[in-house]
Structure I
Amino acid sequence: MKWGAAGCVVVLVVAVVLALAGGWTYNRLVRLDQDVLAQWAQVENVYQRRADLVPNLVETVKGAAAFEKDTFTAVAESRSRVGQVGGGALQNVVNDPQAFQRFQEAQAGLSSALSRLMVVVEKYPELKANQSFLGLQSQLEATENRIAVERMRFNEKAQAFNTTRMSFPTVLIAPFFGARFNEKPYFKAQEGAEKAPQVKF
């Protein structure tokens, strides 16, 4: 009889400790997940800023380089692809590695098209004296720097989440909550990133 009551108390204490540990782990994952989502919003924000600059940049360059239609078309198509994989199309992107990859590929395509546009600019010296172009160039450079910073910060938040997610005992608890606490993807360097870019305006 004594052991039966003592056994119930032990089981009850163990259940309470496990419930508290599970609740603490869940709350920690929620906090880290929210950190990742907040940083993802910053990444999207700076990419959106770049996409918003593109039409003005293209129109300014078009005025001086009217014969470069292929380049303008490539930039417009790349910007369109970015729009198709952004916003609502990428809900919960930080928990879906394939959606994350599509986002990164679309942004890389726009980066490549913008690089081609800047090569076109080299052929038209009058653009280098155009105040509108110079202002857009400055904004684009600042935005590209901001993108690099926000991507780095996103990777830091993703690493903090993933480290906790893959640590014991969280690795046993997280799967009970479905895809919400999936491992987060990282931004990776694009192919050829090991070569220093030569950006000329």
Structure II
Amino acid sequence: MTAARHLPLLLEKVRACTLCAEHLPQGPRPVLQADARARILIAGQAPGSKVHASGVPFVDASGERLRHWMGIDRAAFYDPALVAILPMGFCYPGTGKSGDLPPRRECAPQWRARLLHALPKIELTLVIGQYAMAWHLPDAAHNLTETVRAWRDHWPQVLPLPHPSPRNNIWLKANPWFEREVVPAVRARVRTLVTPR
């Protein structure tokens, strides 16, 4: 079965998943975006409360910043034929002492490899945050700053990014090289992938 035919069936199963239901304070609501034609993959962490409420990925300040880094508008960002969005955990995990809890551990082993296999045209993966880095860049440095600083090691197929959350404003201020070096590179790369051939 081709990816174009297989993926819709797989997405139905993912969206009906209740694997972690007993651990999710607001219940299961898998939030993701995918199409077999997508050329860019955003590998994030897990939905926040606003995303859970809306069912739309990155519909918050993090999404605004991420779109700014990518240099694309909402229409392109939310076009699944251009951009796939697969967080490490598809459901909102709830809140802990210092913010949202980590993605549920059950999700990635259950779904991730099958979904990635059904996205054969991906040419750029934006890997956001430490949990996504542990999956997509297992041999990279364990320190987020070191991994992002070594972004050229994985370029142009994979780009590690800090989380675009406003909580990372301090990190961005302390690492001005990121917006000086990395953002222009990712914008140029994204532009080539969303421009019709």
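Structure values in brief
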{"item": "Answer label among I, II for the case where helix-only ellipticity at 222 nm (-39500 (n - 2.57) for each DSSP H run of 4 or more, over all residues; to 500), calculated from the coordinates, equals -25500", "result": "I"}
{"item": "Origin of the value 56, 20, 20, where Cα extents along the principal axes in Å, for residues 28-115 alone was derived from one of I, II", "result": "I"}
{"item": "Computed 0.65 for FRET efficiency 1/(1 + (r/R0)^6) of positions 60 and 124 (r between Cβ atoms, R0 = 25 Å, to 0.05) - originating structure among I, II", "result": "II"}
{"item": "Which of I, II leads on mean projected area of the Cα convex hull in nm², largest value", "result": "I"}
{"item": "Structure (I, II) behind the derived value 26 of relative contact order in percent (Cα under 8 Å, 6 or more apart)", "result": "II"}
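Each value in this text was obtained by applying a stated rule to the coordinates, not by laboratory testing. Quick caveat, the model's predicted, so the values are computed rather than measured. Cβ atoms are built from the backbone, for glycine too; each structure is taken alone.
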